[in-house]
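> The data blocks that follow each hold one structure.
Only the coordinates and a few stated rules stand behind these numbers; no lab work does. Bear in mind that the values here come from a model prediction, so they are computed numbers and not experimental data. Cβ atoms are built from the backbone, for glycine too; each structure is taken alone.
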Structure 1
């Protein structure tokens, strides 16, 4: 199958999540991704856990369909390998520690100066300039620096996001930049050097709470599983004691909810609840009223009423329940891929394109493809062991 990126070669000097996630999305759609890892231990994300038959769940997530080249890029032979490899690459990604790539002349600007058609992406914690340029950064730490923890959690306690939200945001912006640069090269023939930082990616994602705080003069309140600025939006208790979530996004939905779910049009015109700002100001009274009315119906009955009223709603699933979700299985959204530890079940990427299926190839062992890549470059693998 001729996937859209089948003619693209990516060299990625990558570790952790942000850069590997960007390159994995390229690999999903046909790019050849050569992942450069430390000889022996490889990408340190390999050691995050052993949940997937002895392999790290995070590493598996971000590293299928790649070739692993174990190489000490600081060594003389490592530099020779890169001198042979980089002219053949379309894309280079790196997320080394602050300053490391520039010392090795592997930063984006230096590489595009040497290889004018190359698309080179630097991924860093805080960017290449400013007072934090040399500061190390990890996902949780950038959640802290950008104020995310201050708006996430309950009124009593802040909480980190349960996902690597900063790394995911950064990886997706890096992917976006690479695709933009590939399109630009098609038009101009020119390569592109660009950077994406964890801090800048999360700054973009913090736009709404930052703007709200700055221009209203008050911070977005931590609201647990409720929405901080929309009501009703969050968890409510049905008559059978189960929790059901729903959200009202506009006055049309509010009217439908009052008339078709609560069976009480008068609630809509209650002066405390006539607009969303009114409902937020009187959230406690509103939620008490809804929970009292909801005692009349079971969670199944409420789900049916909400659906008929065209009100978005959901159950609060556990991860185990999500793994058994009919929407996953009836739409065939899971595939088996290879790995050094045998077959592993993983989710398909979210884009569905008629006539195309993503690559979904194996997760590599450390250095699994080193010898074949060196032979391809005209270099004898024995030189690596001498080096």
Structure 2
């Protein structure tokens, strides 16, 4: 069964609606700035939506409302499935509770409760799932939602992820790993310093093609196939020895999509700006695809939104397909790798794109999108 995307909702430091984010991204803008949300921690470059850290439920609700409205639907969707994840969930609430000595409203802060909250908002009586797969969470959500549509369990599924990642423990943890950048995020650059934490959420409305045709819905593209693997190699580092996990994810995705590497014109890379990840991804791309394939990444604009980053990247792929415009790899100045990076936005005719997502624990996720008019 063909699965299409009929609604997109985006919230990030770059903007609080999809069109604003897309236009700023095409313009090569970045939302990263020096911030100090906690006086006990030194200032760091971050991508924050407001002056204070955001709340996960608020981010997901904003993105959901946008996606539903964009799809031409109402917030009353009893038969719609919900697959919304997060890598850190309501961690901020738990950190505050540990300091205060009590976790207020602890039941609503359990890992799956953000998905439950959105399901209640739309009145869903269908399947409700809350995947957690580190920074591959968002792509896992799309994969699970597409499976619900293909199996006939749902005609429509809200999928996505959100991350309210600005917490003292998150900052301190990445600092201890020496993974945080000092001045900004420069994916694939010779002077890349590390990642920059960002806040955000993205929600897509997946729908069977038959359902979309009945509604004469606007279609952004089709979910062609998915590749999901794990390295079983290291708690945080990618497998830079064999690359087998990432390569297997790409091969599986292409096979499921009935595509070859030559059929792919555009890749939205994970592009964290860290030494290991960028080198890992570059090797995957160079060993699999033509040197001409266009490569971009958006974390230099939005920061690294952890579990939400994959679905934000997926939304960028779909917007690029729909508009036939390739967005730039913001923050890239001097490429460290011989890849065809998109340096500034330009029109391009293409029909297929891949979105990469890699997470701690060796999570590898690759999703293929195609442009399909209903």
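> For structures 1, 2, calculate mean count of other Cβ atoms within 10 Å over residues 184-191 and state which one comes out highest.
Evaluating mean count of other Cβ atoms within 10 Å over residues 184-191 on every structure, the highest lands on 2.
> Right, here's the next one. FRET efficiency 1/(1 + (r/R0)^6) of positions 80 and 160 (r between Cβ atoms, R0 = 25 Å, to 0.05) computed as 1.00: which structure among 1, 2?
Clearly, the read-out refers to 2.
> Sticking with this structure for a sec: Just checking, which of 1, 2 has the largest value of FRET efficiency 1/(1 + (r/R0)^6) of positions 40 and 312 (r between Cβ atoms, R0 = 41 Å, to 0.05)?
Checked 1, 2; max of FRET efficiency 1/(1 + (r/R0)^6) of positions 40 and 312 (r between Cβ atoms, R0 = 41 Å, to 0.05) sits with 2.
> For which of the structures 1, 2 does the calculation of distance in nm of label points 7 Å out along Cα→Cβ at positions 72 and 88 return 2.3?
Value 2.3 for distance in nm of label points 7 Å out along Cα→Cβ at positions 72 and 88 corresponds to 1 out of 1, 2.
> Out of 1, 2, which one gives 24 for relative contact order in percent (Cα under 8 Å, 6 or more apart) as computed from the coordinates? Display every interim value, and only then the final one.
Working: 1: 18; 2: 24.
Considering all the candidates, the number was obtained from 2.
> Comparing structures 1, 2 by Kirkwood radius over Cα pairs in Å, for residues 176-335 alone, which one has the largest value?
On the way: 1: 19.2; 2: 17.0.
If we compare Kirkwood radius over Cα pairs in Å, for residues 176-335 alone over 1, 2, the biggest value is for 1.
> For Kirkwood radius over Cα pairs in Å, the calculated result is 20.1, so let me know which of 1, 2 that is.
2
> Work out the source of 6.4 here, i.e. which of 1, 2 gives that when distance in nm of label points 7 Å out along Cα→Cβ at positions 120 and 288 is computed.
Label of the source structure: 1.
> Comparing 1, 2, where is FRET efficiency 1/(1 + (r/R0)^6) of positions 208 and 272 (r between Cβ atoms, R0 = 35 Å, to 0.05) highest?
1
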